[in-house]
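Please treat every number below as a calculation from the coordinates, not as lab data. Here the structure is a predicted model, which is why all the values come from computation and not from measurement. Cβ atoms are built from the backbone, for glycine too; each structure is taken alone.
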Structure 1
Amino acid sequence: MDLPVLLATRDDALLGDLLRLAAAAGVTLDVAPDPASALRSWSSAALVLVGPDAAAELAPHQPVRHDDVHVVGTGPLPDRVFRDAVAVGARDVVELPAAEPWLVELLGDVADGSSATALTIGVLPGSGGAGASTFAAALGQVAARGAPAVLVDLDPWGPGLGRLLGYDEIDGVRWDGLLAAHGRLGSRALRDALPARDGLALLGFGGGFVEQPDDAVVREVLAAAQRSADVLVLDLPRTAVGQDGSVAGTALSRCDAVVLLAHATVSGVASAARVASRLGTGQRVGGVVVRTSAGAVDPVRVAGALDLPLLADYPTRRRVVEHVDLGLGPVPGGRSSRGPLATAARDVLRALGGRR
């Protein structure tokens, strides 16, 4: 483990409890008994645990943003602790002893080196039939041949990534098995539970209709998926744009980059332009991928009309449909495939890999 786990507290009883839990998880805590020492180590820590006493002392200092800060105390905790937690940028407030299993799992992720966050790419359709799900599946297949990858289907009304990849007969957890999930999901537990093949794990919907998971479940699942892989690909519905409070909007906000899939027809470009115009300024739009066909609009002109960088383009090919029908996914062979769809996926991964 290269980065430390920081614990900010001077409460001896809490320190004893957390040292015990850290030992169970196989990690060492860097203990900061005062605000000055906590602030010095804050940014460089893999994980920050803050006692209620330290949260009150650190709140006026408003520490720099850190993605993994948790206030931990012995319950029940007074309301002021929750106000202090907001001031220090904590993701949550947890109470011992009820949260002990959760905390051991959290520390275990750090011990295993799975506290890092995957490059997260959202694939967004510019129009119906743009081929976004097929391209998301291709991105996942290509990425998985170089590093662990997870693909998440967030559109219960889409074609179904399980069918596109031929995963329907592979055992594993689907969204319906996670709808009632509460609390923190371990990254190892999630990845081990998902159906997988050739390095690509998939969280998709089952054969029947499944209701959309709620916002809290999506946030927890995506956080675990980001800790479990090097690349995370999200197949997003068009409803993700302009819906900041929705499940799809939550997923969109977690992306390092968003790829817009546009079909190079006049109607396809017009629809993609409407989607692009609704993407918020806080979203990192990596660019556009253009799917072409005979007589299609030139991809460079499509990108210009959308005012987005052209990441890649590829032609519609019957062979892709044949591969899907055979249960091989759109890009059998992943990185070794030489087809235009695989080439486009590689181009996107190269372009976005350094934009984090």
Structure 2
Amino acid sequence: MRKKWKKLLVAGGLILAVALQLTGCGQSNQAGTPAKPEVVTIGFQDIPNDEIVAKVKGFYESELGVKVNFKKFDSGRDVNNAFASNSIDIGLMGSTPAAVGISQGLGYEVFWIHDVIGAAESLAVKNTANINSVQDLKGKKVAVPFSSTAHYSLLNALKVEGVNQAEVKILDMQPPDIFAAWQRGDIDAAYVWNPVLGKLLADGKVITDSGKLAEKGIITADLGVVSKEFARKYPEVVAQYIKVQQKAHDLYKNNPDEAAAALAQGLNIDKAEALKQTRELIWLSGREQVADKYFGSSTNKGNLAKVLKATADFLVEQKAIETAPDLEAFEKAVNPQYIETTLK
């Protein structure tokens, strides 16, 4: 009798395991298909990329099939805080705050690259500041959002040019505050991204940018991250989110004028400026992202995990964070599976 019950328990366990796999460990409807959440909370930033195009064009609601709650943030540091408080499911942040979040064990994974940053993030200086090179920043006030890709790029720019950080007054400011301080004349320079960067250049100029730093191996990007718990429950929603970004990517590639019009509306700038700003970013298709240069594959992780690890190590060196985990932790936090699913 005991053997019979043991067989039944084993068989029941196998059935339960299969059922959980089929439902993505989430709730299911009567047909046995994975359930969707009542609402998805997405954290976004004002950056001229696929996310804003998709938001303005209404792709999220039509493709995800659920209510979407958008929360706006000024920087990736704020997005990390939102993940720490479990107040968002999916968010966009730069590679630097992503490296910080992974190092701090915030419980999310990178699953999409919204853009690789080029001249869209730059070191702008006021025309009246008498600054013509990174060397000239000595003794000047430079604003940047701390723990951002811009911060990472600024510190690297100083390092490359042999400028001691202690010789520059670096101020922690969010993009809207940078613009206000610039207008008041409180700062001499700022490392920041569009659309605020574009506003600064009305009476300023660029002396270096993230595209030039990338040529020296200092790579930054804007990444899509998702709560691991949410992704386990609703993998189909995560895959659909990628399809939304791919739809926005295709619109930009096939009809840049229409995409620019959406960006102009979303960022409250004119269409010509929107098109200029987005051309300073590198947009990647899903197929391009699973190349070794970026995500790689589920069985062979690519360069992205190494970039995040190098970023975290640099931040430890700069005493911006205390410790960084080993490469394996970053490889586990970089997940190409959802992109691979959409490409099948």
Structure 3
Amino acid sequence: MKKKLKLLLAGGLALVLSAQLAGCGESKEAGETSKPESVTIGFQDIPNDEIVAKAKDWYEDELGVPVNFKKFDSGRDVNNAFVSKSIDIGLMGSTPASVGIATGLDYEVFWIHDVIGAAESLAVKNSAQVNSIQELAGKKVAVPFSSTAHYSLLNALELAGVKLADVQILDMQPNDIFAAWQRGDIDAAYVWNPVLGELLKDGKVLTDSGELAKQGIVTADVGVVSKEFAGKYPDIVAKYIKIQQKAYDLYTTKPDEAAEALAKGLNIDKAEALKQTNDLIWLPASEQISVQYFGTGDSKGDLANILKSTADFLVEQKALEKAPELEAFQKGINSRYIELSIK
């Protein structure tokens, strides 16, 4: 990937500004706010807009600064990266985002990469001879804790009338789930693609996040950004959103080309990439600022309510110590950068 840092400064003004910026790690283009030396983005292997853009090598050209990518297995790990201040922007599920806001992490949700449908499912191994959620009693079920899949699993069990004490729920990351599945150490797992697709070669789906969404259990993959970083570089955050919109446009107009990028980014074949991404709902920027999601200005959207409800449920299940009031979640989301991106 070519690294480009364009400096549009000339003559004596360039010398003055260069001297002023020396030592602070920032550069400035004419008519723009200051830029960071680089941007560090935390990503996950999820078949959505971010992977399309990454595979297309759009980030550095569009952002105008070097980009460092760090791969994570789950949103819990992304939260830990924000605690250590090792990333600027990250992708995580709505559940870890809810946990992050509830525990006071200094970031804000600024984008929805996808609303999760069948891309996250409760899969059961064929050899387990389980045909319903109720039959999971006494079985071993793996899931990454504090993830959207964890939240969905707990809700699925509750809706089916299965007590948590009757199921052995194991905390595993996706790759560990796949290994345990192959060894026969677990009976079922709630996880996302691409690992889900591998499990279903020797298993079947009992329910999925699309079905749960119909019952009011909504989950999504969201973009979060450090408030400190966003405060300094709002233009960079808006440009990041423009890149996601560009990926959305490619997916909706040329799905075959988007699938090729996803296949490259996830190291799977194109047909499987297209199948997996069809299990997610992609949203354009214009739809994200509707009251169904972010809302704008004084018009509060439903996203804050979804995050609050998620946190409250996790408290009930003793997976989270306490949840703040709705206002904390309203302050933890910000539609400003989407609005900037579509001006």
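Structural remarks
- Computed 2.8 for distance in nm of label points 7 Å out along Cα→Cβ at positions 66 and 274 - originating structure among 1, 2, 3: 2
- For 1.9 (distance in nm of label points 7 Å out along Cα→Cβ at positions 98 and 218, calculated) the corresponding structure among 1, 2, 3: 2
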